[in-house]
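Below you'll find a set of structures to go through.
Coordinate-derived values only; no laboratory data. It should be emphasised that the depicted structure is a prediction, and the values quoted were computed from it without experimental measurement. Cβ atoms are built from the backbone, for glycine too; each structure is taken alone.
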Structure P
Amino acid sequence: MATVAASNIVKYGYISTTKLKLYTFGQPRTGDKTYAAAHDALIPESYRLTHSRDMVPHVPPENLLSYYHHKNEIWYDNDMTIGSKHVECDGDESKNCSDGLIIKLSIQDHLHYFNTDISSYGVSGCH
């Protein structure tokens, strides 16, 4: 939802592309290659953060109805604690980041970002 909203905000002139930076966490594929290219042109500073084997960024499958990610993935293949190393991939579906995994099967990695249990984060007042 965030990528679609951000694309529309820029496309319809509510904010300049130079004033918008988008960061998403565990984002599923939201469109096809045409959408990804349009998003990349509208929001060049757009970053998809992915935690290790988080399965959500891999749905819907790339080969189903031509779903495709926009570019700039920041992939943490670890526990995401302070100082953890990450890989930056500026391609749309780069095999050098999470799309290169053979098995992508962890809902737990989707629920834990930066060593925080996201499923209870908002409920606890973001503490």
Structure Q
Amino acid sequence: MASFGSLKSAVFDREERKQQYQSDIRGLNAYDRHKKFLNDYVSYYGKGKSTNEKLPIKTDRDTLREGYRFIRSEEDDMDASWEQRLVKRYYDKLFKEYCIADMSHYKVGKIGLRWRTEKEVISGKVHLW
């Protein structure tokens, strides 16, 4: 039969672990707490499956790279998706008085063109007079 002292220490240890767990949970924000609960659930019930598999994230920069056109037509502006609205907003912010041309591969018929940005206009960069 267990002594009173060992039962008492077991109860106190269990309560201390419970308080430690609760203080750890309270220290997390809602997103981190959700991730912890999901990872705990998967590790207990998931039989080796992991929730850390990351889906490819499409950033605004990726969207701009895919949808950008050097010269836009009215058909480009007809699409009302958020990607096209983002690309149009970026295009409208560019300074289109002069473009910058990369002529390093002109012999093979490849020329790179881009509009100047606000930072380049203010600093006077690539202003050839």
Structure R
Amino acid sequence: MAKPESPSEPFKRAITSTMRAIAKNDELTVSFGAETPALQGTAARLPQIPREFTKSDISLTRGISDSYALRLRHHDTGVHAKLVPPGENARAIFEAVENARVESIGCRQMKGVAQNIDALVDH
């Protein structure tokens, strides 16, 4: 007999599909876990969704997933590597500006993404 599906599983599938659509990348792999959220190449790790999740859990996950998907879609690693400045502080500022740039593109194009990014920033 099949084990009953966790209530969070449909949400995880929806997040994965949405990320692939925004990123325009069907090869994107998405995992959920207790580790720090990260994006490495076309592999995204998002926060684990509790069995009984809250609106805050949903907002945070949507914001992170949209941010990662927008980075995959609008970020050019080659150009970025050529332009990244030396020095830790300068690099941190450069990364923050690039993140704001790719997120702002998505926020201007999609109202729902704007709401999700706002929720992430407010978190």
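Looking just at distance in nm of label points 7 Å out along Cα→Cβ at positions 47 and 103, which of the labels P, Q, R belongs to the structure with the highest value? Kindly include the intermediate steps, with their values, before the conclusion.
Numbers: P: 3.1; Q: 6.8; R: 1.4.
Structure Q gives the largest value of distance in nm of label points 7 Å out along Cα→Cβ at positions 47 and 103 among P, Q, R.
Work out the source of -6000 here, i.e. which of P, Q, R gives that when helix-only ellipticity at 222 nm (-39500 (n - 2.57) for each DSSP H run of 4 or more, over all residues; to 500) is computed. Working shown, then result.
On the way: P: -6000; Q: -16500; R: -20500.
Considering all the candidates, the number was obtained from P.
While we're on this one: Have a look at P, Q, R and say which one yields 28, 15, 14 for semi-axes √(5λ) of the Cα gyration tensor in Å, as calculated. Walk me through the intermediate numbers first.
Details: P: 24, 19, 14; Q: 62, 18, 16; R: 28, 15, 14.
Source structure for this number: R.
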